[in-house]
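Bear in mind these aren't lab numbers, they're just calculated from the coordinates by the rules spelled out. What you see is a predicted model, and the numbers here were worked out from it, not measured in a lab. Cβ atoms are built from the backbone, for glycine too; each structure is taken alone.
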Structure I
Amino acid sequence: MEECYNEAMKKSKIAYTIVAPSSADAQILGEINAENWREVYPNEALGVTKEWVDRVATLREGAEKNKQRAEQITDSLHPDSLHFWKVARLPNRQIIGFIQGRKKDGVQELHGLHIIRQYRGNGIGQDLMDALLKWFDPAKPIIVDVASFNNKAIQFYAKNGFKPTGHTYHYELLPMTRMSTRM
């Protein structure tokens, strides 16, 4: 278990640990993911409707996705796994955020980073990112796809060495920008 004490945490008085989740955590991780989608992604000006976001978010917390997530989490516990999962837990064991990464076809990908709203700004995302960066091979590029209008996330990734690649696309209605640690 890796205990995290950073300057932001000292100021906020939030004690948490960065640990591997268990497959039993799959449902709560889906709920956190879905809630983040509902908070961040609706953008009527760009045609990203609340109805569409809610439909996608509902799938992300559904039984089939939870089963897949649980399998990936179980797999991530093996040393040679291609999946990476870590959670931030409070002393009462409540999960307040998570990060997911994977290695697929020679590509290293940050696949998701989600923090519950009231815990954002306390260094938790950075501690989760640091754990993922230690897992990835630093000699190879890491990619992340981010909503093109999610400026906070883009700034966070830029602070961690990611740069826009110029590759953009739409995940259905959601405009996306690819960022990478190497160009």
Structure II
Amino acid sequence: MKQCFRCGEIKPYDEFSKRTRSKDGYSSWCKDCYKIYDAKRWPNRYKTEAPIMRERSKKYYQDHREEKLEYILDWMKKNPDKTRRAALKYHEKYCLKNRKKINAQNVARRAIKLGKIIVPDICTACAKSRDQVRRLELHHPDYDKPLEVYRVCSKCHHQITRGERSNEYPFILLPKSSDVSSS
């Protein structure tokens, strides 16, 4: 049992935060007193200090980017099991969150493979050919309509998904094989 220096109540040790610098290894204030103190202090501090801290953190990251990447890659090589588990956990979480998106992509990929959709070698947004762009991707404006896809270059796709480019389509809808054979 220990007495809180702030409220004066005698409480069990699990009501105090651990603090290695203290003689007994616990904080002098109980957890409840810290909560009250932080609730009063933090809202004002957050408004004034958060932008400064964000800027400082950003600058530190920019200055030490190479070291940090090197450290992370080294850690990943030393801990392949943990790295793999983290990657699988992230993948599972992503799949659960984006089930419609993944299903639409799989349906479109299968349709292209079976010839139900014919894929042009140009970006349907900017009309650049495969030779002029790094990569062509499929864009789904609506995941509920998985066969309604547009072939766009990675630059246009990035602009569309970030909202920098209008999602109203002057684009050419990919023709289905039945549309091509009838013309």
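Determine which structure produced the value 1, 8, 16, 20, 21, 19, 11, 4, 0 for P(r) over Cα pairs in 5 Å bins from 0, in percent, calculated from the coordinates; the candidates are I, II. Among I, II, the structure yielding 1, 8, 16, 20, 21, 19, 11, 4, 0 for P(r) over Cα pairs in 5 Å bins from 0, in percent is I.
Among candidates I, II, the computation of distance in nm of label points 7 Å out along Cα→Cβ at positions 39 and 119 that gave 1.1 used structure I.
Looking across I, II, the calculation of helix-only ellipticity at 222 nm (-39500 (n - 2.57) for each DSSP H run of 4 or more, over all residues; to 500) that yields -11000 traces back to I. Each of I, II could give relative contact order in percent (Cα under 8 Å, 6 or more apart), but the derived value 13 comes from II.
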